[in-house]
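Before anything else, here is the set of structures, which you'll find just below.
Nothing in this text is a laboratory measurement; each read-out follows from the coordinates by a stated rule. These numbers come from a predicted model, not from an experiment. Cβ atoms are built from the backbone, for glycine too; each structure is taken alone.
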Structure I
Amino acid sequence: MRLAVIGDIHAHLGRLERVLAHIDKTGVDGILQVGDIGDHSIGRRRPSKHPKRVAMFRSSVASVLMHLRKLGVPVYWVPGNHDLKDTEGPGQIDGKRVELGDYSIYGIGGAGPDLFGFPYEWTENDIVQRHGQPDCDILVCHAPPKDTPLDLVPHRGLHVGSTAIRDICLEHRGVVVCGHIHESPGVMQIGESLVMNAGGLGEPWGGVRVGYVEDLDRIWVQDLDSGWRQEISRS
């Protein structure tokens, strides 16, 4: 089985179309999207005070989901920290477990532990209490694991990922895909988990990037403009 992984779209349909064309040419059994699917209409403001912005955001999500489903394969996704926590649509798996072929997939949406006032944020304790150690083959989460190349903000020299997500990776035996830090796409192994940051399509630091998971034993991510590619197989 081969699955495509798409990072933070932020409703950037131009780049998404190019990624989908690559996925269609490659051939996949499903698509995983790691959050921040809609536009930036809401920002850090209280959604209840800005109904027009909420309507714009929900419209952008519907448009992105329509594009993702055009290839006719299953699509599973979680909301990111810029998305409303209650964002719904076909394939939303935040806190849910689904089956795809022989594999089980579980989702963890939102991001933390830093709280900046975005719509969907959490603390490390929130993640532990809500999700525990998910029983699945593939974990789809927005936040990357802490203190890795996948959570590094290069221009600030800071690691901003989640210790709770890293702990989950250390106990997991399958594949973990994440995003959140647009400029740090890559793959690595943590314990027995193969872990990928698919990188962002939307701004800032957006690019035309896509990742692939093949049979839980091989993952890679690539930039379709520069030709950069990073791959890892299970050791």
Structure II
Amino acid sequence: MSDLTLHGYFRSSASYRVRIALALKTIRFDQAPVHLVRDGGEQLLPEYRAINPDGLVPTLTHAVNGEASVLTQSLAIVEYLDELYPEPPLLPRSALDRAFVRSVALQIACEIHPVANLRVLKYLKGTLELSEEQKDAWYRHWIDLGFRSLESRLSTDRRVGKFVFGDTPTLADLCLVPQVWNARRFNIPLDDYPTIVRLADHAMSLDAFAAAEPSMQPDAEPRRH
């Protein structure tokens, strides 16, 4: 048993970010799977909403001196872990470089991911009654719009190296890799985004990123949803 428990879903991009951080820092943790599709979504059950009223994943609980603290929102969780376990650091030393890394992370986490996440896609199909083809077109539109901007930025910024910032992974890579994984899952062509693909593929060559990949999780299942 660990003091840290991650409540998440294997295909959740936000949960994926936190798993990468935990793996990079070799932090022991327990997983408490929350299936976002089964029986209407386990995240909506009263038992889970007692932990996270938003009904979202991930949630990290940290038991300290017999009391469990609850943390939500993936980027806040990652920065908490970065402060608690500072090696290896996930943010650069200078304020300007930290702002750059956070900006890239937030561009993905706030501008690209939210409009194409599971609850939005379920609303499009269930409430608005869009077809599967229309739903997929929605997803492609927002991924392409976001990736075009991100590719332009990353392909020209001198700070980009083997990773988004230099030659070590940062918070930005923790956001980039799951978004690329999702794009590939939905068969989005990525030929127009060579820098994004290069950075994501290099990150996946690290054991920590590979261990956090959705198919490697205890709740992983064949692709159906």
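A value of 2.0 was derived for distance in nm of label points 7 Å out along Cα→Cβ at positions 21 and 77; which structure in I, II was it taken from? Clearly, the read-out refers to I. Assign the value 1.2, calculated as distance in nm of label points 7 Å out along Cα→Cβ at positions 5 and 93, to the correct structure from I, II. The read-out comes from structure I.
Taking helix-only ellipticity at 222 nm (-39500 (n - 2.57) for each DSSP H run of 4 or more, over all residues; to 500) from the coordinates of each of I, II, which one would give -6500?
Structure I accounts for this read-out.
Thinking of I, II, which structure, once semi-axes √(5λ) of the Cα gyration tensor in Å is computed, gives back 26, 25, 14?
Here the read-out was taken from II.
Given a computed value of 20 for relative contact order in percent (Cα under 8 Å, 6 or more apart), which structure among I, II does it belong to? Going label by label, the one that fits is I. For which of I, II does FRET efficiency 1/(1 + (r/R0)^6) of positions 85 and 125 (r between Cβ atoms, R0 = 35 Å, to 0.05), calculated from the coordinates, equal 1.00? Going through each structure in turn, the value belongs to I.
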